[in-house]
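Down below are the structures I want you to see.
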Structure 1
Amino acid sequence: MIDENMRDVLIRHAMEARGRAYCPYSKYAVGAALMSENGEIYEGCNIENASYGGTVCAERVAIFGAVGEGIRTFRAIAIVGGPADNGAAGASENGFAVPDNEPFAWPCGFCRQVMREFCDPESFQIIVARNPEDYRVCTLAQLLPESFGPENLGK
């Protein structure tokens, strides 16, 4: 589990990453901040592609970046997402926060399954937020019950 201070840090990193989203088609900007077991933070933003199938979610960008650097165990991820202005996340008076009337940006099924590959379902925290004061927290097990993971494949 992570403490309140680290949760706020993760949310702020996710908000900053949201500002770098490349989303000219959906105009929906998402930022993610992933904390490894050793406390390092890896950021990701959604990156869209005209072929649509080439689009990658912010959560997977963060995870793949960390895995590419040899990191394979994680404690938590913060996700901030909502409508963008002109395909990029325009900064408001609260940075790259999301308006209060927008729904939280929960991870898609692909992202949940990728998290399951590298994260302990019972302890890995998923934080969805609009800003540091408006957020929800759950475990991966709550978000992906009865999941299929590496241990299901045997040795």
Structure 2
Amino acid sequence: MNHQQVSEICFEETYTVPIDQTARSLFTRLPHGKHYAETLIECLATGYLIAVVESICIREMHRQIDPTVEVVVGKTIHLEHCGPIPPGATIRLQGWVERLGQRSATFCIRAYDDHELVCDGKVTLVAADRASMESKIATKVNDLLKIDVVS
């Protein structure tokens, strides 16, 4: 990870909310949400908002690593979803690196629609050793396969 370049990351970007990223749409697809999904309002689901914010931060940090050796992974996300965002609305996202660790970066994030602040928070990402992460995943996959064979 290039600490100097990561420390200088700052972005401003827009995102238009698609109709299929509403709370109702998301919860309809989840086993625990099917029964009440229709009672939800048509606005951007918090889970999708988190994914949009995280994906932008990962993209920015990914530009400063060697992807053959490192992989950017999420560590912590603290976001306040401050206001409803209807499908078709465009949000303006602003972010910058607030703090650097040895292998991590913490981003401050704010998002606005045409009316108000709709998201405020922090995202911490880690530039993890790719081989180590792949090894851990392989071990877990192998353990799952053993369970399936026994069952």
Structure 3
Amino acid sequence: METLGRYDRIDLPDLGLYNLHAKIDTGAFTSSLHCARAEVVNGCLEFVLLDEEHPEFTGMKFVFREYDERDIKNSFGETERRYLIKTSVVIFGQRIETEFSLSDRGSLKFPILLGRKILRDRFVIDVKKKNLSYKHKLAQKKKAGKVGSSHTHS
């Protein structure tokens, strides 16, 4: 089992987003993505991830035919109705299909929160550490002879 620290940088390859800051939150069950606006149009969920202030913001609209809606408790214990999507996340080079709720995390430091559902039986958490998966990724690139880091792709 790999060790994760209190935060890391992860990839969401199906969404074309790379090296995004993610907070590891063992207090949360569901993982969450920052989404400033989302709406259902003709039976499809349409949304834009992040917001104009975020350095990784692309403005790209995502459309999901398959999605869910669920009541989820926020960090203040209040219930919110949120949209949920399934997509892949890459941590330590491992591609994991998981569920994310879409919520406005604009006032928060991390645009992604990784909850217990994805962490359980996959990772050990050491709160003294940080960016372990990202450092592993950079070491793998260096080992393969690739220099530099990847950036957001549109």
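On distance in nm of label points 7 Å out along Cα→Cβ at positions 53 and 117, which of the structures labelled 1, 2, 3 is highest? Can you show the working numbers first?
On the way: 1: 1.8; 2: 1.2; 3: 2.7.
Largest one: structure 3.
Suppose relative contact order in percent (Cα under 8 Å, 6 or more apart) works out to 23; of 1, 2, 3, which structure was it derived from? Don't skip to the answer; put the middle values down first.
On the way: 1: 23; 2: 27; 3: 37.
For relative contact order in percent (Cα under 8 Å, 6 or more apart), the value 23 is produced by structure 1.
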- Out of 1, 2, 3, choose the structure whose coordinates give helix-only ellipticity at 222 nm (-39500 (n - 2.57) for each DSSP H run of 4 or more, over all residues; to 500) equal to -10000 when calculated. 2
- Message: Quick check: 0.50 is what I get for FRET efficiency 1/(1 + (r/R0)^6) of positions 101 and 125 (r between Cβ atoms, R0 = 25 Å, to 0.05), calculated from one of 1, 2, 3. Which structure matches?
- Response: 1
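Which structure, out of 1, 2, 3, was semi-axes √(5λ) of the Cα gyration tensor in Å, for residues 69-108 alone derived from, given a value of 25, 13, 10? Display every interim value, and only then the final one.
Values: 1: 25, 13, 10; 2: 27, 12, 10; 3: 23, 13, 8.
Of the structures listed, the value fits 1.
Bear in mind that the values in this text are calculations on the coordinates, not laboratory data. A quick note: this is a predicted structure, and the numbers were derived from the prediction, not measured. Cβ atoms are built from the backbone, for glycine too; each structure is taken alone.
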